[in-house]
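Nothing in this text is a laboratory measurement; each read-out follows from the coordinates by a stated rule. Not measured: the values here are computed from a predicted model. Cβ atoms are built from the backbone, for glycine too; each structure is taken alone.
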Structure I
Amino acid sequence: MGVFPAQYPREILWAMNILPVEIWDPPLEVSRSNGHLQSYICSVVKLGLELILQGHCADLDGFLFPHTCDSIQNMASIVHDYLGVEKPCYFFYHPKAPYRDSSRKFYRHELKELITSLERQFGPMDPEGLKQSLERSREVASLQKEIYRLRTKGELGVSNADFYRVIRLNEYLHPDDLIPLLRRFIADGRRADRARKRIILSGILPNPPELLALLDGLGVRVSDDDLLNCGRRLLAPPAGQGDPLQALSDSYFSMPPCSTRNSAIEERLSHLMSMVGRSRAQGAIFCTVKFCEPELFDLPQLVEGLKGNGIPVLLLDTELNQGLSGQMSTRVEAFVELLG
C-alpha cells in the first residue's frame, strides 16, 4: 500500500498482511503533476502525485492518505475524486494539538474506522496478528532509539549519508527484514565518532542528499535531528502492552512536538534546546522544503528562540532532489566556519 507522509498506524497494516510503502521523495522529474497543482505546492506533494501520474504505482493495492497538512489533503481529493485511479483510497485523520480527552476518543475511533475500512478489502484482522505487529514495532523502535543514542553520544562512527540511508529503510521494509539490518548496523558502526563539529538538523526529511555529503566532507556530524521523516516520529515511545488500540493511542500522544500536529512553539523550542544540549551540538540547520506551510509558520520564532539562546542557525530553503547550488554550498561552508 502506498502511504503518504507522515504519521499512521503501520502496525494495523502489518497485522493485515499489508506492507506500507511510504511515498516521500521519489527521484522523478516533475512534469504532469504541475497541471493538477498550484505552483506554490511543496515538492513532497508534487513528486507523490507525479509518481501516480507516471504509472509507477501499478503494483500497489491501494493508497493511504494521513491528514498531515492541507496540501496532502488536497492531493488525496485529486487522486480519489478526479484522476480515475482504480485503486482504493483510505484516509486517516489524526487529531491536532492542543489535546483533550475528546482527542483520545477521536483517535481511537479513527483507528477502528481504518480497521473496518481495510477489512472490506483485505478480510478480517486477526487480533493476535495485531499483538504480534506491536511486538515487532517495539523491537524496531528500540533499535532505532539505540542508533540515535549512540550517535548523540558520539559512539557511532558512520557518515551522515550512511546513517540516513539506513534510517530511511524504515519507510518500506517489513520489520522481519528491517530488524536484522538495524542490528547489523549497530554492531558494525559502534566506534568513536571522530567528526570535529556537531549540528542538529530540522525540517521534513534529509533531502537533498548532497547536503549530507557536503557535511561529511566538512567534517560535520548531524548529532541529532528534528526531521518529520525521522526523529519526530521514530523516537516516539513505542506502543506498550495491554489493549492494542489503547497502546497505539498512547504512543501517538507521546510523540515529540511537530508542526504538522499543531504543537505549541514553546514545546518545539524546548525540544530543540534539549536536543542541542544532550548532543553537544554547536549549531542548527533548518533544511525546509519550499512552500511547506506548517514548517514555515513555526520557523521565524524557532530561529529567534535558538539565536536568543546563543545557538547559531542556518536556514536552507530547498526543492527535493534538486541538489545544492554553488551559492547554497558556500553558505553551508561559511556556517561551518562560524562554528569555530
Structure II
Amino acid sequence: MSASKQTILSVEHLKKYFQTASGQLHAVDDVNFTLAKGETLGVVGESGCGKSTLGRTILRLHEPTDGKVIFDGKDVTACSKQEMKKLREDMQIIFQDPFASINPRMTVSQTIAEPLLIQGKYKPGDKEALNRHVRQVMDRVGLAQRLVNAYPHELDGGRRQRIGIGRALALEPKFIVCDEPVSALDVSIQAQILNLMQDIQEEMGLTYLFITHDLSVVKHLSNQIMVMYLGQVVEICDAKQLFRAPVHPYTKALLSAIPIPDPRVKMNKIPLKDELSSPINPKPGCRFAKRCPYATPECTAGDIPLCEVEPGHSVACIKAAQFKDAMA
C-alpha cells in the first residue's frame, strides 16, 4: 500500500478460535493486514479457510480470541457495547444469502428503515422523512419504487440482494464487509450486482473487504488480494501482481483451477493431493505442507511467517525467495 494512502483498517495478529469437543478450531490464526480508504481487499481461498469468520470477527459479530482491529483510529476490540452500536454506522456487512439474511415478514421499506430506527436517526413520528430516506436508498441500489411494500418472497435473488445492499448503505457507512455477495445469484445477475457495488463505491468513497471463492470476480474488483489457507494468510499483494506472478504453491494451484471459457485452450490445472490438515489444534509449521509438492521437513519444523519478497508482496513460504527468483 502506498504511503500516501490513508489507512482506514488495520488488523493486527487477529485470532478467532472455537472450542469443540476435539479441541480448539483455529478458524482465524494470526492474521495481519492494512486496508486503505476507498480501496478493496479481496479475500480468497477454499471453503472453510476462515474468510467469513475473518470478516465477522473484524466487525465483532464474533468476539476475537486475540489481536486488534483498528478502524479509523479506534480499537474495535476494546469498544464497549454502546461504542460498538455507534461504530455500526460506519461498519456494515452484506451477507451471502439474500433470502436467509432478510426478515421474510418485513417489506423492502421496513428492511432498509430498520438500521435507521435502531440507530435513532429517525423517531417514530418522522415517518415522512424516513420514507424519503428509504426511497433515496432504493434509487441508489436500483430498486423500483413500486416495490416499496413488497416482501422478499415476491422478489428474485438479484432484487433481494439489492435490499441487503440497501440495508448496509442506509447509514452511509465507510467500510463494508462483502461476504460472498454474488455467489448465491445466477451468473446473469452477478455482473449487475458487481457493477452496482463498484458504482456505489466510487460514489460514496466506500472501502470493501470482499470475500469470495471466485477468483475471476475478485480479479476485477480488488486493489489487493489476500489468499487464506486454514485460517492463515499465505500470500497478499496487488491484484494484478498476484495473477501475473503468484509465488505460494497454494496460490498457484488456485489460479490454475480458474475455468477458461474456450474449449480449445488446455487448462494446466495443478492437482492437490492428500487431505486437508485439521484446523483443530493444528501442529506447528506450514498447514499446506501435507498437500504441497515442494514440502521438506523444514516446512513443518515451525510456523512460517509472512515475509516480503518484494515491496507490497508478502508470502508465507520458506521457499518464497527461491520461487520468486525462478520466475525472474
Structure III
Amino acid sequence: MTYVRNNWYAIAWSGEIGEALVARRIMGEPVVLYRTAAGEPVALEDRCPHRFLPLSMGRRKGDAIECGYHGMTFGGDGLCRRIPGQETIPDTARVRSYPVRDHMGLVWIWPGDPKLADPALVFDLAQYHDPAWEVVHGEALHVRATCLALAENLCDPAHVAFVHQSTLGNSAHEDVPIEVEIADRRVTTTRWTIDAEPIPLFRKLGRFEGNIDRWQIYIFDAPSTSVIDFGGAATGTGAPEGRRDDCVWMFACHFLTPVDHDRAVDHWLVVKNFRAADPKDNEVLKDQLRMAFNEDKEILEAIRAEEERVPDGRPLRIAVDKGAVMMRRIVDRLARAECDAVATI
C-alpha cells in the first residue's frame, strides 16, 4: 500500500493534546504530540536517535522533551538542545518535526514534504463556524482495516439500506440508483429517495410524521476526507429542487488517518441545522451514529479477515461500486505523482 503523504490528516482531538506527551502513529511512523506553554501543538518523531527509546516515554522540560533513557533533550523544532555529559551536539542529534495545525476541534498533521504544508489546505466546512448550525463532536473510531477500505465505505450510499437498518437506513432505497461525479480529487456519490418513510434516526430525534424526500450526498476528497451531506424534508416541499427551508439537514464529517497498512482511525463529527432543545438529544444523536459506525467497523474488519485468509481473491465489482473504484484511482494517481516527484529529485 502506497500512502499519499502530502496531505493534512487528523491525528487527535484538540482536547486530547495538552501538557502531557501523547503517542500516536501515522503511516507506520511513531509521533509524539504535546502543547507548548503558549498552547501551540507540537508533533515530533517519537524515537530518540540515540538508542531509539520512544520520546513519549520521557518527560517535558519546558517546551522540550527529555528522553527517559539518557536525558537527551529535543525542542519543538526537533533539534537536540542538550546531551548530558558532553558539550558538543552533533548535527545528527535531531528528530523529525511535523507541521501541525489546530482546526475544527482537531489537531492536523502533515506527514509529507514540510515545504508543501500550506495551512490553507486544511479541510474546512463553512457551516462548522455558522452560529445557525450546531456542532456535535464525535469520537475516534479505530478499525482494523486499511484506510482505503474505510474510504470505500464512505463513497458508498448503497450499503446503508442493508448495514444500518436500525439507524441510518431502511428498505425504501434498496433499489434506488446512485449517481457519481468526478472532479479532480473529489468523488461525489448521490442518492435521492423520494416519498419514503423516515429512517430510524429521524424518528429517534422526533422528526417527521409522514413520508419524506431524503438525500444522501457522499463527498469524498482524496485521500482522507469525507463529508456526508444527508437529510430529509416532508415529501413535496421542494427539497430535490433545492428548497431546504424546513428540513433536517446534517453534515457527517469523517477524517481518516492511516495508522499503518492494517489499521486506520476515523475521527468523526456532525454539523446540523437545528439545535437540541435538550442536551440529551445530542447524546441520542451520538449514540445512534456510534451504533452505525460500529456496524461499519464490524463489516470492514470481517472483510479484512477474509482478505487475509484468501490473499489472492479478487472482489466482484457491481454498479454501486463506481464511486469507490474512482476514489481508488484518484488516490493511486496522487500517490504515483508523489513517487514520481521524489524520483526526479
Checklist outcome for this item: FRET efficiency 1/(1 + (r/R0)^6) of positions 146 and 306 (r between Cβ atoms, R0 = 30 Å, to 0.05), calculated, reads 1.00; among I, II, III the input was structure III
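FRET efficiency 1/(1 + (r/R0)^6) of positions 154 and 274 (r between Cβ atoms, R0 = 25 Å, to 0.05) was computed and gave 0.60; which structure, I, II, III, did it come from?
On the way: I: 0.90; II: 0.00; III: 0.60.
The read-out comes from structure III.
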Checklist entry - -15000 is what came out when helix-only ellipticity at 222 nm (-39500 (n - 2.57) for each DSSP H run of 4 or more, over all residues; to 500) was calculated for one structure; which of I, II, III is it? => result I
